[in-house]
Structure I
Amino acid sequence: MRTIEHEADLCVVGGGMTGLCAAVAAARHGATVVLVQDRPVLGGNASSEVRMWICGAHGKDNRETGILEEIELDNIRRNPSASWALWDALLYEKAKYQPGLTLLLNCSVNQGRLEGDALAEITAWQGTAETWHVIRAKLFADTSGDSILAPLTGAEVRIGREAASEFDEDIQPAEADRKTMGMSCLITPRETDRPQPFVAPAWANVYATAADLPHRHCAILKTNFWWIELGGEHDSIHDTEHLRDELLKVSYGVWDHLKNRGDYDAANWMLDWVGMVPGKRESRRYVGDHLLTQNDVRAEGRFDDVVAFGGWSMDDHHPAGIRYPGKPTVFHPAPSPYGIPYRCLYSRSVRNLFCGGRNISTTHAALSSTRVMATCAVIGQAVGTAAALAARHGLSPREVGQQRIAELQDLLQDDDCFIPWRQRPVSGLSRNARLTASSGDPEPLRDGWDRPDEGGDHAWSGAPGDCVEYRFDQATALSRLRLIADSQLNRKGKNMPTAYPLNPADHAMPGACSLHHPMLPGLLRQFRVEAEIDGQWVPVAAANDNHQRLVRIPLEVTASAVRLVIEASWGAPTVKLFAFEVE
C-alpha cells in the first residue's frame with residue numbers, strides 16, 4: 001500500500017453541493033484546497049447516485065445565486081436533454097479543473113490527529129487505488145453531511161430532536177430524543193412507446209391498494225418519490241446499510257403498486273433507475289458559537305453576521321417515514337428569506353474546523369429548513385470564502401467573524417451571493433463617473449442591489465443596439481468590469497428531472513421561451529465592450545455565447561469612457577441588467 005501526503009490551506013471533507021461550492025470558492029480566492037469525497041461522483045444528494053432535486057428558498061426573486069447559479073446555468077446550456085451523466089461530468093469539471101484545487105474521489109476519511117484544540121491532519125483511504133492519503137491543512141471544513149470529523153476530533157455535536165422547552169420551540173416534542181428525519185432511496189421512471197410489464201422481486205414489499213400508501217402522492221409526473229423514506233427511528237449513520245435494504249423493498253414495492261395494483265396510467269412506463277445510495281436528511285449537527293433555532297428562523301434571522309440565507313419551510317418529516325400512516329411531513333411556515341449567521345458555520349470546540357450543509361449549528365427544528373441543498377450550497381460558498389480569508393490572514397474561523405465579517409460579506413456579494421437586507425458596496429469609480437444610456441434610466445446599475453425587491457426592480461433593460469456608458473473626468477486606468485444579467489430568478493423547473501416522459505421538454509436558456517411572453521426580458525447572450533482612448537472607441541472585450549448571470553471581464557486599459565453594447569439575448573426582445581460597474 002502506498003501513502004501520498006498533501007499540504008493545503010484548506011481541506012474540505014465531503015463533495016456534495018456544499019463541499020463543492022466551498023472548495024471552489026476557497027480556491028478561487030487564492031487558497032490551496034484538497035477536496036475529499038468518499039463517492040466516485042460529486043453532488044451528494046444531487047448526484048446521479050441519489051437524484052434528489054435541488055430546492056431552496058420559496059418566494060419571488062429568492063433563487064440562490066453565486067456558484068450554484070453558475071452551475072445550474074451551465075447545466076441548462078450544456079445539458080439540454082437533462083442527462084445525469086452530463087450533470088455528473090459538469091460537477092466533476094468544476095472541481096477537477098479548478099486551479100488550486102486537488103480532488104480526491106473514492107476516498108474515505110477514517111483518522112484525524114489533533115494538535116491542542118486544532119485538527120492538524122486527516123488520513124483517508126482510497127480503495128480504488130489502494131492508497132492512503134494524509135492531508136495536513138491550516139483549516140478543515142466538514143461538509144460530509146454525517147459530520148465524520150466530529151467523532152475523529154471530539155467536536156461537540158447534537159443528534160436528534162431537542163425538547164420544546166429547551167429553546168421554546170413549539171414544533172419540537174415535549175421530551176428530547178435521538179430521532180431524526182429519515183433517508184430515501186429514490187426511483188426514476190421512464191415512459192416508452194409500448195407497454196412495459198413489471199414483475200416485482202419476491203422480496204419487495206406489497207402495497208395492495210392505495211390505502212396501504214396513505215397520504216403518499218403516487219402520480220408519476222408529480223412526485224420525485226421523496227416519501228420513500230425510513231430511518232428516523234434508527235441510528236441514521238450506523239444503521240444505513242440495513243435501512244438501504246429496507247428502502248429497496250419499499251422502492252420496488254411502490255413501483256409494483258403503480259404498475260400492477262392501481263390505475264395510475266403507468267402501462268408504458270418502465271423503472272429506469274433505483275437508488276442504491278440513500279439520500280440522508282439528518283444526522284450529526286455541530287455546535288458552533290450560535291445555535292440557530294426555530295425562533296431565529298421565524299424572526300427572519302436578522303443577525304449582523306449574516307452570510308447566507310434560507311427560505312424553505314420548516315419541513316419536518318416524521319421519523320417513521322413510510323411506516324407512519326399519517327402525512328409524511330409537516331410544512332411548518334418559515335419566512336423567505338431569513339438570514340443564517342456566520343457563527344453557525346464553525347465548531348466552537350475545534351479551533352480550525354468549519355462546518356457546512358445539513359450539519360451546521362442548528363436545532364432540529366431549524367435544520368428542517370436549512371437542510372435543503374440550495375441553502376446548503378450558499379452556506380458552502382460562505383464557508384469556502386471565509387476559509388480563504390482565514391488562510392490569507394492567519395486567522396481561525398472564529399477570528400474571521402470577529403475581525404473580518406464585513407470583508408467576508410463584501411466578497412460574497414461581489415461573487416453574486418445574496419445577503420438579505422444588505423446593500424452591496426459599489427466601487428468609487430463607478431459611483432463618481434457619469435452614467436448614461438441610449439434609452440431608459442441606467443442608475444439602478446450602480447445602486448448595489450442585484451435583484452428585485454419590494455423597493456423596486458433595480459434594473460435597466462435594453463434592446464440589441466442599446467448601450468450604457470461610464471464617462472470619467474480624465475483618462476483612468478481600468479482593471480475590471482462586472483455585470484449582473486437577469487437569469488430569471490423566478491424561472492420554473494428543477495436542475496434535473498425525476499421522471500422522463502416520452503417527449504420531455506428540453507432545458508431552455510432564460511429568455512429562450514420569452515417569445516410566448518414578449519414583455520419578459522431575457523438573459524444577455526451577446527455583447528461587446530468598448531473603451532474611448534484618445535477620442536476613439538476601441539473594442540476591448542466581447543462575448544458571443546454568454547449564459548451566465550455574473551460576468552467579470554478583466555481590463556487592462558486607460559480610457560476616458562467605457563461602454564457596454566447589447567447585441568443579442570437568448571430570444572427575448574430585450575435583456576435586463578442589474579449591475580454594470582467598472583473598477
Structure II
Amino acid sequence: MANLKTNIAIACLASLCTSGTIANAQDGLPKLVLQITVDQLRGDLIDRNISHFGDGGFRHLLDYGTYFSDAHHRHANTETIVGHTTLATGTDPAVHGMVANLWFDRRTGTPFYNVQDPDYPLLAQAGVDQSTEIDPTQRAATSDGRSPSAILSSTLSDEIAIANAGNSKIFGVSVKDRGAISMAGHSGKAYWFSKSEGRFVTSSYYLDAYPDWVNNWNDSGHVMAYADKAWELKDSIETYRFGEMDDVEWETDFPGFGRVFPHPYDQSGVKYYTTLLTLSPAGDELTAEFAKTLIDEEKLGEDDVTDYLAVSFSSTDYVGHIFGPSSLEAEDNLRRLDRTLAGLLAHVDQKIGLQNTLVVLAADHGAAEVPGYLNSLGIPASYFSFDAVDKQPAAESLKKEFGVAQELIENFSQPYVYLNEDLIDQKGLDKSVVARRLAEELQKMPGIAFAISSDDLRSGQVAKTPISEAVLANFHSERSGDVYIVFEPHWFVGDMDGLQVASHHGSPWSYDTHVPIVFAGPGIDHKRIGRRVETVDLAPTISALLKIKAPSGARGKVLTEVLP
C-alpha cells in the first residue's frame with residue numbers, strides 16, 4: 001500500500017499536477033527538505049546494482065528525479081567529515097575547515113577529532129552505563145563532547161533557519177556523529193548512535209535533556225532486536241554478481257563476525273555487539289527507524305515553514321571498509337539499503353507527501369577496491385605502511401642532510417605529515433627547507449605519487465594540475481599539515497586505529513571522488529545528466545530551489561537542470 005501511495009504521489013509530480021497542497025502555502029516552497037547522504041556510495045554502484053533494486057527506493061529517485069551520474073568531489077582528501085561538510089556548505093575544506101577526519105592540533109600537541117568539543121559533553125540518560133567501549137572501527141577522540149563549532153562556514157541548514165526566522169525544524173540523524181552534526185549545522189539538532197551505550201545520543205550543545213520520544217525509542221528494544229540473530233543474504237546467492245566470492249582471503253575477519261554469510265549478531269559472547277550492527281545493514285535500518293519516529297514526534301512538514309531533515313546512512317562505508325566495495329557483503333548491503341530507503345520515502349509520503357518534499361541524495365566519497373581483489377585480476381595495488389618510512393633509502397638521505405630523519409615527523413594524520421617544530425628549532429633548521437626536502441624524498445618512495453609541502457602550496461611553487469588543485473582545495477593554514485601525501489592509484493594505508501581494513505578512501509583519484517547526485521521533488525523532471533558536476537554545486541542548488549541565499553562560503557554553481 002505504501003508503494004502504491006508513493007507511486008501515485010510521484011505520478012502527480014511527473015505530470016506537474018497542481019491539485020491539493022503541493023508546497024508551502026505562503027511562497028510555493030516544499031514543506032520538507034530531506035537530504036540523504038550514503039556514506040561511501042561510489043558513483044558507479046547505483047547503476048551496477050539497479051537491476052536488483054525494487055520499487056520505491058533508488059529506482060524511485062532515478063525514475064522521477066534528475067540524476068547527475070558524473071558528479072565529483074573536487075577536494076583531495078575524500079574522507080567522511082570532509083565530504084559531508086562540503087555537501088552541507090557548498091564549499092571546499094580550505095574554506096569550511098574540515099580538512100580531515102583527524103588533524104594534529106599544534107596548540108595542544110594532540111590529535112583533534114573533527115566534531116569533538118569538551119565544552120558540550122554527551123547528554124547522560126538515567127540508568128545507562130557511560131563507560132566507553134573501545135571501538136576499532138571508529139577514530140578515537142580526545143573528548144566525548146560534540147558540537148559543530150569547528151565548521152567555519154554556514155551550512156544549508158543554517159541558511160534555512162536564517163531565512164525562516166528560526167522557525168524551521170532542523171535535524172540531522174546518522175550512526176556517525178560527524179554524519180549527523182555536519183549536516184544539522186550550527187542551528188539544527190543532531191542525533192547519532194553511540195556504540196558504547198547502544199542508543200541514539202546528542203550533546204549539551206543541542207539540548208539540556210532528551211525529549212520523551214527519544215528516551216522511549218531508546219528503551220523500546222530496537223537495538224536489542226538483532227541479538228542472537230544474523231545478517232543473512234536477502235536473495236538467492238545465484239542472483240549476486242559476487243556470489244562466488246563469499247570467502248576470500250583479502251576481507252577483514254572481524255572478531256565474532258567472520259567473512260562468510262551468515263554474519264552473527266551474537267551479543268552473548270562478543271564484546272562489540274553494537275559495532276557489529278553498524279558493520280551490516282542493521283545500522284541503516286536503525287537510523288531509518290529513528291528518523292521515521294523523529295518525523296512523527298517533531299511534526300516535520302506540518303506547518304507552512306520549510307523543515308529540514310538530513311539522514312546519513314553509514315553502513316555502506318563500514319561494510320566497504322571490512323569487505324570491500326566489490327564483495328558479496330557490499331552487494332547485499334545495497335539491496336537492503338534500497339529497501340530501507342524505500343521504507344523511509346514511503347513514510348515521508350504518508351506523513352508529509354512526497355509531492356511536498358524535496359529529496360536530495362548524494363555521497364560523501366567513493367571507495368578504493370581491495371588490493372587483494374585487484375591483484376587477483378592482475379592489477380597492481382597495495383597497502384602503504386607509514387611506519388616503514390624510516391627504513392626507506394630516502395630516510396638515509398634526510399639523516400645525512402639534517403642529522404635526523406623519522407624524528408623530523410611529529411605526527412601523521414592522513415593525509416598530512418606534521419613536522420616536529422621543536423626539533424627543527426633546536427637544530428637551527430629552516431622549516432620550509434625541511435618540508436620541501438621531506439616531500440621530495442617521500443615522493444621517491446614506492447606507493448607515493450605526490451608529496452607537496454604547504455609552503456610550496458602557499459607560494460604557488462607547484463605545477464597547476466588537477467591533483468595540485470585538489471590538494472589546494474583541501475588546504476587550511478591552521479589545520480593542514482606541513483606535507484600533503486597523495487598515494488599512487490590503488491595504494492592506501494589500510495590501518496584504522498590498529499584494525500587492518502580491506503578497503504579505504506581518501507584520495508583524489510576518481511574512484512574516491514565520483515559520487516551520485518539526485519534531486520527529486522516538486523517541479524523537478526526525470527532526467528539523467530551526463531555532464532561533469534561538482535559536489536560544491538549541491539548546496540547552492542538547494543538554496544536556489546528554496547529561494548534563499550547560499551551558505552556563506554559557497555563556491556559551487558547552481559545546477560540549472562533541476563530548476564523549474
Structure III
Amino acid sequence: MRILLVTTAYDGLSQRVHVELNTLGHDVSIELALGDELLREAVALFHPDLILCPFLQQTLPADIQHQYTCISLQPGYAAMVGVTTLEQAILNGAETWGIMAVETTDDPTTKRIWATATFPLRMVSRASIYRNEVTDAAAQVALESVRRVASGTFVPTSMLASPTDHGQTWPLATQQPACGIDWSTDSTAQIIRKINAADGGLGLLDTVAGQSVYLYGAHGEGQMHGQPGAIIAQRHGAICRATVDGAVWISHLKQKPEGDQLTIKLPAATVLGDRLQDVPESPIETLYQGRADTFREIWYEEQNEVGYLYFDFHNGAFSTAQLGRLHTAFLAARRQPTKVIVLMGGMDFWSNGMHLNLVEAAADPAEASIRNCNAIDDLMRTIITTDSHLIVSAMRGSAGASGVILALIADKVCARTGIILNPHYQTMGLYGSAYWTYLLPQRVGQQRAISLAANCLPMGVKEAFAIGLIDTMLPADFADCDLALRQMAEALAHSPDYERRLAQKRAKRFHDEKLKPLAAYRAEEFAQLRNNLYGADPAYHVARFNFVHKIAPQATPLRLAKHRQVGVLESAAAAVTLLQPVAAQSYWG
C-alpha cells in the first residue's frame with residue numbers, strides 16, 4: 001500500500017512505525033504536521049491509499065478526512081472511562097493502559113476503531129512507558145490496521161467520539177497544578193509517582209533551593225533520611241531530597257522560563273550550581289553497588305565467568321564526566337577473573353552519544369563537544385584494544401549516532417528486537433567520530449557505510465541483522481531478552497574454542513593496527529570534526545540549538561518526504577561524493 005505517515009514529530013514511536021511498514025514492503029512517505037496547506041500538498045503529491053497518524057497533536061483538515069481513510073493512533077482504549085491521559089493513569093495507579101487505532105472523520109460521531117492493544121503499566125516514568133510499551137503497542141495496532149484496511153473486508157467498530165473518555169489526539173504536554181508535591185505530607189512513593197507522571201512531558205513544577213524548576217528522573221532512596229524537602233545529598237549531578245518517610249533522588253531539572261527565555265533540561269547540580277556548596281557528596285563505594293533502591297547510573301554484576309556492565313544514563317546521553325566514570329568502571333570490570341564482559345547499557349536507551357544539552361549549556365560549546373568526543377574515543381579505544389576478554393554489546397534500548405558505533409567495538413553485537421538504530425551523524429551537522437570510519441565499513445562494507453552515513457534514516461533490528469551491522473537478534477520481551485543474552489554469554493565463556501576466539505581477536509587487532517593505526521582514524525575524523533565545530537558552516541551549532549530547545553523544523557526533511565524528493569537524489573549523490581574522495585584517500589585504507 002501507499003501509506004502517508006502524518007506526524008507532529010518524527011519521534012521514536014513514529015520511526016518504529018515507519019521502519020515496521022518499510023520492512024513489510026509498503027511504500028511509505030512522511031509529512032510533518034506543519035500546516036493544513038502543506039498537508040493538502042503532500043496528499044496531492046503522494047496519492048496515498050491510507051493516511052496513518054502515529055503521533056498527532058493536531059487535527060487533520062476536514063477535506064482530507066472526507067476524501068481519504070485516515071487512521072490516528074490515540075492514547076487510551078475503548079473500555080477506559082474517566083481517565084484521559086497516560087499521566088492520569090500513572091497518578092491514579094492504573095494497572096493497564098492501551099492504544100487505539102481510530103479512523104478520524106470530519107464528523108466526530110462516525111469515528112470507528114480499527115485496532116486496539118493494551119499492556120500492564122510499570123511503576124516508571126511516563127517517558128519510559130512511552131518508549132517501550134506504548135511504542136510496541138503502537139506498532140502492533142498500526143500494522144493490524146494496515147492489514148485490515150488492505151483486506152477490504154474488515155468492518156471497524158463504531159465508537160461514539162467523546163473527548164472526555166477517549167481523547168482525540170496525543171495530548172499536549174501541560175503542567176497539572178493539582179499534581180504538585182507537598183513535601184510536608186507526600187510519601188516517597190507519591191512523590192515518585194507525581195514526577196513519573198510528568199516526566200516525558202513538560203515536567204513537574206516545584207521550588208528547589210529558591211528556584212522554580214521542573215523535575216525529572218525520580219529514583220527512590222532506601223537509607224537516607226532528613227527534614228522533609230531538604231536537599232540532603234548529591235551524587236553524579238543528581239540531588240537527594242528528604243521526604244516524610246525516606247528520600248528521593250532527582251536527576252535532572254529545568255528552570256521555569258520567564259517571558260521568552262529558553263531553558264533546557266540539565267543535571268540537577270548543574271542547574272543549582274553554588275546552591276549545593278554545603279550539600280555533601282554521597283559516593284557509591286564500589287562497582288559492585290548491590291542496592292537498587294538508590295540513584296546509580298553504572299553498576300556491575302558477575303555470574304559464571306561473565307561480567308555485566310550496566311550504564312543507564314538519562315535519555316541515553318553521555319556527558320564527559322559520565323564517560324570518564326564508565327571508562328573507570330570498564331577498567332575495573334576488565335580486572336575481574338572473568339572471560340566475557342557484556343556491555344548492557346540501559347533499558348530505554350543503549351546510547352545516543354554526545355550529551356548535547358550539556359554542550360549547549362557550556363561556555364564554549366565547540367570545546368565542550370571536542371572534550372565529549374575525546375572521552376568517547378578514549379573509552380572506545382580501551383575496549384577495542386582489550387585482548388583479555390571477549391566483549392559483547394547488548395543493545396536492549398535504541399541507539400543513535402556514536403551510540404550505535406559504540407556497540408560495534410564488541411566481538412559480538414546483539415540487539416533486542418523492536419529497538420531503532422540511527423547509525424549516522426549528518427542530521428546534527430557532523431561528519432562523525434568514535435572510529436566510525438574504522439568500525440562501520442568492517443561491518444557493512446565501504447559503500448553501505450557511506451550510504452548509511454549519507455541517507456540518515458532509521459533502521460530496525462531485522463535490517464541491521466540482514467546487512468551484518470549486528471550479529472544476533474534478541475527477543476523483544478525484556479525478560480526473554482536478558483535470559484537469551486545470559487545464556488549466549490555463558491556459552492561463549494565456556495565454549496571449547498574460547499581460547500581460539502581470543503587468539504583470533506588478538507591477531508585481527510594486530511593486523512588492523514599494522515595496516516592503519518587507530519590513532520590515524522581518530523586524527524582524520526577529528527580533523528573533519530573540528531571543521532564542523534569551527535568552520536564557516538554553522539550547521540552543527542544550529543541543529544544542536546534546535547534539538548535541545550525542541551524547535552520544530554520549517555519543513556519536512558526531504559529524506560523522509562518521498563513525495564517531495566524532486567532533486568533529492570542529486571543532493572544525496574552530492575553528499576556521498578563529498579565523502580568518497582576523502583574515503584578513497586585515507587578513510588577506507
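No value in this document is a laboratory result; all are computed from the given coordinates. Everything numeric in this text was worked out from a predicted model, so none of it was measured.
Comparison across structures I, II, III (criterion: relative contact order in percent (Cα under 8 Å, 6 or more apart)) gives the highest value for II. Given -0.56 as the derived value for log10 I(q)/I(0) by the Debye sum over Cα atoms at q = 0.10 Å⁻¹, for residues 114-313 alone, which of the supplied structures I, II, III does it correspond to? Clearly, the read-out refers to III.
Here helix-only ellipticity at 222 nm (-39500 (n - 2.57) for each DSSP H run of 4 or more, over all residues; to 500) was calculated and came to -6000; which of the structures I, II, III was it taken from? It must be structure I, since only it matches.
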